[in-house]
Every structure is written in structure tokens, then in C-alpha cells.
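What follows draws every value from the coordinates through simple rules; no lab data is involved. Fair warning: this is a prediction, and the values are worked out from it, not measured in the lab. Cβ atoms are built from the backbone, for glycine too; each structure is taken alone.
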Structure P
């Protein structure tokens, strides 16, 4: 049915007299469990859509020239550092310690050999990328940590390395002792994870590339996917279900939203509700769910059973399984007039 967009006051009063004098429109609150289930359905749909959009955004971003160049440079720096090696799978880059631990053919002695070889590559790499003072500090710390390294050997505590003149050398029994080889392999694994990875991550050129890549993730892929999913799940359906401004979950459970006049919220109030809801979602993530708990508690225990966005805008949710929600008072009057067979004289004539 198409309703006239403008009605004179006299016509309005006539319709009101013939209609609302005889007809009452009553709404009831929806069952709380239905509201929870409707919100749960919307949330599940949001999560699924967000995941799909995120994967799609990753594909798009990964194929942009700037991201490709940054990633290629990032991978090359990892390989040049000596701390990473090419994995068994195509285009896979794995840190050296993880790679050796995942392959049983590496003995403790071979692990030590490969670690020392990697350090021989890493130190010149760092020397070319950091200031001389920082490089020297790294070298001095390496020597100090080696001289402090001890293990239990032949029922006593011994040093894995000792100083022979200006040179730091392994324990005299290293070549024949499996215990010392295991201890040194473990020491190197700890040194790589706790120190060398830290040095690499703070190397200026490496840090800048890492920041560029992470910026794509945190400032493009995640927020774009998040906002689009929110719009498509929580706002777009309300443009189609205008009578009640329903999402898909609420349409399924016949739950609508009304304003203080018991009419459907206007477009702008609906948009404001969505805006507050987005802020609520972001704040909920930032507070690890505390905001969600507060809003849910308001919906469960306050007098009008309103969530936070509804409370801020004076909106309420109602059961529309028996009565529909109207966009305007005129629409309600006209609809009831037709239902009650009250005559309405509208005509369409051609221009002379």
C-alpha cells in the first residue's frame, strides 16, 4: 500500500477520530531468551563475516606492490641475518633453532656448528646496520655470556668456555663429551631466542619493515574487515526492515525497535544507534568485555530492559509477532482506518 506523504491537519484529525477512538495498538516486551538468541545469531554471523572479509583483505593487501616490496625486503633481511633459513615448504622462512629442532638428523654437535656459523654471519650483518657503539656492546655481551656459561660435568660445575689469552675457546673435553655438546647446543638456543632475536628486531631497517607490515594488519586489514562486517550485519538489514529496524537475528525472532512514540526509529536515530553500538563494540574489546557485561546487565535488569545504545537514544525493543511497527503516526492511522473499514477519500487525477 502506498500512503500519501502529506496529510492536512483536518484529514489527520478525521482519521484519528475514526481510527484510534476504536483501535488500540499494544506492544509487549519480547522474551529475554529470544533477545539473547537474536543477539547471539547476529554475533555469530558477524564473526563469520569478519573472518571472511579479513581473509579477503589479506589477499588484496598481499598483492599490492608496496606490501610485496616490503615483505620481500623483510624476508631477505631475515635470511641475510643468518638467524633464519628457508624451510622445507615453498616460500617458508623458519628461524634456525626451530628448523634444527624439527629435524632429528641434527646432533648437538651439528647444532653448535650451525649456530656458530649463523653468528659469524649475524655479527657482520649487524655491524653494517647499527651504530658502532651498539655493535661493540653486542660483541662484548656475547663474550661475557659465554665466559659465564656453566654446566655440570663429571660431578662438578665447569665453564663451557674459558679465555686462552685474547681468545675464548671451548672446554678442553668438548670434542669428546656428549654432555658438553648438549649443554652448548642448549646455551646457543637460549642465546638466539633471548638475545639475537632481540638485536634483530631493534635493527632500524628491520624494525621499519616490520612496522610497515604490521601497520597493514592493524590499520588496514583488521579495522576495514571489522567495520564492514559491523555495517553489513548490524546496519544494512535495518535499512530493509524499516518497520522495526531489525537485524537478521531479530527479524527471525520477531523483535523490533520503537522510539518513545512507539514508532520505528528514523534513519538518523537508527544511524546514531549504530554509531553508539560501534563505539560499544570497540570499547568492549579494549576493556576485555567489561563494556559488554555492563550493556547486557542493563538489558537484563533495568526497568525498561534497554541496552546501552537503546538507553542513550530512548529506544525499546518490542515483540512484533502480533502488531507491526509503523514509520509514522499517519501510516498507523491510515492502516487502522483501512482495517476498520473507515472510509478514506483519496483520489488520483490527471493534470488538466
Structure Q
């Protein structure tokens, strides 16, 4: 029986989404699906949107409020009533209507932060919840920050003995001061390469670069999203595999899902699995479970748990891999707050593992309610 920390009949869940990053719309898509999946008979759900300017507002939970329309991706309503965490405990939701006296909504038992990208998935909002003493779903401050920053993520993976594709880091200052040296380092990787922001997700700002002539433009595009840019050798001929990880309950070890595969639809016109292919026109084909040998699936699941534990993750994560033509499995990256949209792999992986969408959301809320606040 799940009980509220403050004596209420149902635990209160604040679902926080939107945010200031370029992934604002993706976060809203995720929130729409998750809010619909939560068992409202067991949980009191309060949807809270963060506008692109950083304002926290009460949002609607009506079906279809957050969906892709002809106008594009959904956004948080900037005219909603302002909301904040307040009171001595830090756990009380306080609403302030324009021109009115603020009034309390009651205490929050757990926060489900469905924020993607900087200022949400990178440890910043997790630090706010830690300071307020509020339980929340997902990785803590350090694991979130490392998982968001592909540069440090790869350093941690290397220290854990996980093999990866060759790559280099290009800082904005290096690019401005000595571009020839950067071009030499990139050339040593061998073309084609992928140029990507170090701290962005959903394939924003990523370019596949076939030759040196296209490098400068690709770096400039990535720098629009992040002053830190990663350049990585292309995994030619590799198959892209993904695996979900869930924290075990009551001290049990983490669990890995079945292995899935993302295959680019050759007729879609996409050269890689970019944002449009992921969320707009279905340019990728998800195969769950993936048609791979048992030994490969076992290796992927083992490495996924190693990656999860290396970063000190909590709650959930999705780990992505390259299965190279020679048979080696290389880790690509980890996502500490994977998407839950209709086309997202994470819920599909767990559904194929016997945990359907509502049960998955319930499991994540229970994991967060089980854990203590403060240092763990």
C-alpha cells in the first residue's frame, strides 16, 4: 500500500516538464503520455510546466493537451498560474494567481521530472529537489550531470572498462584560437565523423560530416547549442542497439530490459537518426526485441548495467550501443531520463520485458518514494 508522506490519502506527484532547453517540446510530449499513464486512483497528480523563460506554472492534464500538431511541438502555457516549492520544509506547492494572494496546494510527496537537456536532465533541478528535501524520480545530481555531458560520460565509461568509438573534445576557445590543430585531430579520427554538442540530446545540433570541407559548418552548428563539442568517428556498418535499465527495489541489483534496435528507414531521406526522424516523420524503425545472437544480447545487457552503476544512476536509464561488423559491442551513450513518447524506445523495451507502460511509471514512482532524501 502506497501512502503519502504527509498523511493524505494518496501520495501527491508533481509532474514537472517543459523547461528552458531546446528539448522543451519533447519534454511536453513525454509529459502528456506519462500523465495519462499514472493511476490517478492511487496518486494525486499535479502537472507543473516550466516555460522556455523558466517560469513555473500550473498546467492542464486534459488528454491531447501535449501532442504534435500542425503548429509543431507543444509548449507550456506561459500565462498559467505561477507555482513554486515553498514553506519551511520546502515541499509545499504554493500557487500565485496574477494579482491575488498566494495560496497553498499542499505538500508534494515525490516529483517526476520529465525534463530533457540542460537545466533539467543535467543535475540542476535535481540539486533544487535535494535542497528542498523532496524525493524525485531518476538519477541524482552527479549522475545526471555526468550523463548529460558526453565528454565526462565517456571518461567515466573508459574508467569502467567500457569500449567506445574514438573521439575528441573541441572547446569553443580551441576552435577560435587554433582551428588548424583541431582539423588535424579530427582528420586523425578518419572521415566520416559525427559532430555533436556535448550537452544536448534528441540529436539536436548533430551533423554527419563526410569530408574536411564540411567540418567548419558542422562545428558552428553544434556550437549554437553548446560551447563544448564532441567529434566522434562514425561507426561504419554498425547496428544501433539499445537497452533499458531499472534500479532494483529493496537493495536488489539493477535490471536490464530486452535489447532493442533502431534501424534507419532508407526511404526516409535521413542519413542518421536525427530529431525529425525520431519525433516527427518516423524515419527510424524500432525492432523490439532486436534480432541478435543471444551472446550479443547478453553482452549488451551486462554492459548496460555496468554503465548504470559506473555513473551511480538511480531509477532508470537507457544505454545505447554500436554492434560493430567485427562483432564487438561498443557503448555509445547513456540517457538518465529517456523519453516516454509514443515512439520512445525505453517504454517499448520494458513492455517487451513484461512491464507495460502504466506498470513502468508506477515502478518508477515507487522507487522514488522508497528512497531517502539527503546523501545516499
Structure R
């Protein structure tokens, strides 16, 4: 690769929003290493076949955020928003825990699969309700999903009778706490789902149609795109992915806390999507960027705990990091810095043109 091509490639990479998300992840890890030089150390446990370390913990914690961020990126790409993902996580976890508790078999794979299937089915139904309210009833996405955000917590409390519910099922626990090829199963599952969704929307016309709806719904309808069906599909997918995130969250401790499971996760999902380069006005999305944003949010949460920042100062610290990152992503801010760094152009001095005296005609005397 020639020097000019390499410079052009680097310039294009810097313009990608997810690049600054990667920079922020590296900066946070460096900050942790400065406090503890062994922070990035990863050890192998031969008895369990697991990799152990802070980085592994970050990967495990990022899995639920990745799931809701992928679904949120598609919803925002249509010009909408889904504020109900946290509540759907609580409903999904409540359904799974109550079913396994009633079954009572702690080693049955069929019970675990049944709990997962029922939880995802209920999550799809809740997502479909959002889709119907937005696509067919015509309510604003903010209002529709806000209603579901409030109703979802109530549904979860009805399912659990207002109590924290625990269950015991080793196959279900393995999904959240197990390891495969040394890595957490939940992280591998989240990456696999993100890759599948990314391939489907980018290798087919689905992604272009979603972006077309977000850019101009009327023009997309005139072009032959049926937005109602696509909107319904996108909200159902967001609900299912939120259900997957709920299963991952409750499976870690095998307990659902209706008040805490999925609490404020919708905010983390929106932040991850914005960090990844998805436009909040619709019409542009990046699945890979959402994955980077999810990893950044998980790294930031772990950094806050590792540095011992008090819970009262946590929101402020998190806000500072996000604001700085968004400023780095801004084309206007970067262009302003570039203009400030350029030296002022020296005014060109007027060129001195030698004056030519007119030749005096000699009078010739006769």
C-alpha cells in the first residue's frame, strides 16, 4: 500500500464514529492499567477450562448491552425509538424464572429450552404491540414505547407476584455463566446474533428499505416500500433481542429482581447506538458501531467500579466520557480544531513592477 493510499485510508477511518469508540475503550483500559499494571492480565484455569480476568468480565457484562443496542439501532434507523427494552428484559426474566421454579427440575434441558422459548415469545408479543401502535395506530414511537416501558414493569410484577423469584437449572445457568473455547458463552452468543443480523440487513435489501423509511417515509412508500410491515418487524426484533438480553441478565444470578433487572438499560442502548454512528434522526445505522458502543458502555461501567468512584458521582463521570466522545465524533468540532491549527496565510505583497519611463522623442532639427 502506497503512502498516499495509507494516508487516505487512515483519514477515512478517523471519520468513522466507531473509531472514536475504540479509542475510548483503549483509553479506559490504559486508565485502569495505570492504577493496576496487572489489570489486563488473563489467566487460564486448567480445571474449568476458563479464561479468567477483568477483560473476560467486561466481555460477559457487554452481552446484554450488545443485544439491546443491535435492536435499538434498527428501530432508530426507521426514525423511531424503543424505550421499553429494559421493561421487556424484566418480563422475559420473570417468565423464565417462574416457569423453571414451577417445573422444579434443576437439570432438565427441556425445561431450560421451554423457559427460553416462552420468554422470547412473550418478548416478541410485547414488541409486536409497540409495532402495531407505531405502524398501524399511528402513535409516536416515543409515546408508544413509553407506555410499554411503564406497563412492562407491571406485567413482570404480576408474573412474579411482586417478589424476587429464583430458580435452579444448570443448562440455563450455563448460558450466562458457561465458557466455550475459553470465552463466555453469552458474549459468543451475542456476537453471533449481531453478525447474523448484520449480514441479513446488509446483504439484502432490508437494510436499504429500513434506511429509506427513516429518511423519508412518504418517498419510500411511493417507491413501493411498505413501511408498516417493516416497522412491525423491526419492533418485534427489538423485543426479541431485549428478551435475549433479559435471559442473559437473570441467568447470571438465576434471580429476577423486577425493580432492577433491565433498569435504565434503554439509556445504555441509546448511548451505544449513538456512539456507533447511528443517526437519531433516522436513515443511517451501523450494527458494527452498535457492538463497539456496547463494549464501550460495559468497559465504562467496569472502570467506574474499579476506580472506586462513588455511586453519587457515577452519572457525572459517565456523562463526561460520553460528551467528550460525542465531541470527538463531531465533524464540526474536528474541522474547527483543524482551522485553529492552520497557520494564518501571509498576505501576498504587491509585486513591484518597474516603472518604465516613456522614451522621450528627440526633436530632430532640420
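Structure notes:
- Which of P, Q, R leads on FRET efficiency 1/(1 + (r/R0)^6) of positions 37 and 149 (r between Cβ atoms, R0 = 35 Å, to 0.05), largest value: Q
- Looking across P, Q, R, the calculation of helix-only ellipticity at 222 nm (-39500 (n - 2.57) for each DSSP H run of 4 or more, over all residues; to 500) that yields -9000 traces back to Q.
- Which entry (P, Q, R) yields the derived value 4.8 for distance in nm of label points 7 Å out along Cα→Cβ at positions 173 and 285: Q
- At a computed 1.29 (Rg/Rh (Cα atoms, Kirkwood Rh)), which of P, Q, R: P
- If distance in nm of label points 7 Å out along Cα→Cβ at positions 29 and 181 is computed and equals 7.5, the structure in P, Q, R: P
- Source structure (of P, Q, R) for relative contact order in percent (Cα under 8 Å, 6 or more apart), computed value 30: R
- Distance in nm of label points 7 Å out along Cα→Cβ at positions 93 and 293 - structure with the largest value, from P, Q, R: Q
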